[in-house]
Structure 1
Amino acid sequence: MTKNRLSSEEKLMFYKSRRRKGDVERLATATGYTQRMIYYVLRGERNVNNTIASAMYNLSRRRATVTA
């Protein structure tokens, strides 16, 4: 049986539904990218690479979705 893996774009959408204040700073320190680069990726101005997408997914995978 094979595992279904999420693409980088799917990980980004997963993270966007669960993001919180202060996450950009945590992602920047965890990945080594600047905060500006993380913001560019979130806004779609830069392509999503696997390093940033995986860090976003791992940071938010146990959170509940934001309803409001």
Structure 2
Amino acid sequence: MDEIFGLPQPLSGNEIVTIHQQQNGQWAKCSMPLASLSVLFGATSWASTLPTQKPAVSGMLWNDGGVVSIS
């Protein structure tokens, strides 16, 4: 995995997101702007369902004061 350099910055939606997904034993890699990915999730309704308290386990999405965060 790539290392992260610098502090997180506000997201604009133009950031490129890459998803690695296993399909029938083969790995597929898809890259797209964050704004396009959020449309696939139905951003408005999907984001509104996130918990507002930080989850106790690592790797869970949550609404950290209006910012999608990973615990």
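What follows is calculated from the coordinates using simple rules that are stated; it is not laboratory data. Remember, it's a predicted structure, so these values are computed and weren't measured experimentally. Cβ atoms are built from the backbone, for glycine too; each structure is taken alone.
Out of 1, 2, which one gives 3.3 for distance in nm of label points 7 Å out along Cα→Cβ at positions 9 and 25 as computed from the coordinates? Computing distance in nm of label points 7 Å out along Cα→Cβ at positions 9 and 25 on every structure in 1, 2 gives 3.3 only for 1.
Here helix-only ellipticity at 222 nm (-39500 (n - 2.57) for each DSSP H run of 4 or more, over all residues; to 500) has been calculated and equals -16000, so which of 1, 2 was it run on? Let's see the in-between values first.
Numbers: 1: -16000; 2: -5000.
This figure was derived from 1.
Across the set 1, 2, relative contact order in percent (Cα under 8 Å, 6 or more apart) reaches its highest value in structure 1. For percent of Cα pairs over 20 Å apart, which of the structures 1, 2 scores highest? Largest one: structure 2. Highest-scoring entry among 1, 2, by distance in nm of label points 7 Å out along Cα→Cβ at positions 33 and 57, is 2.
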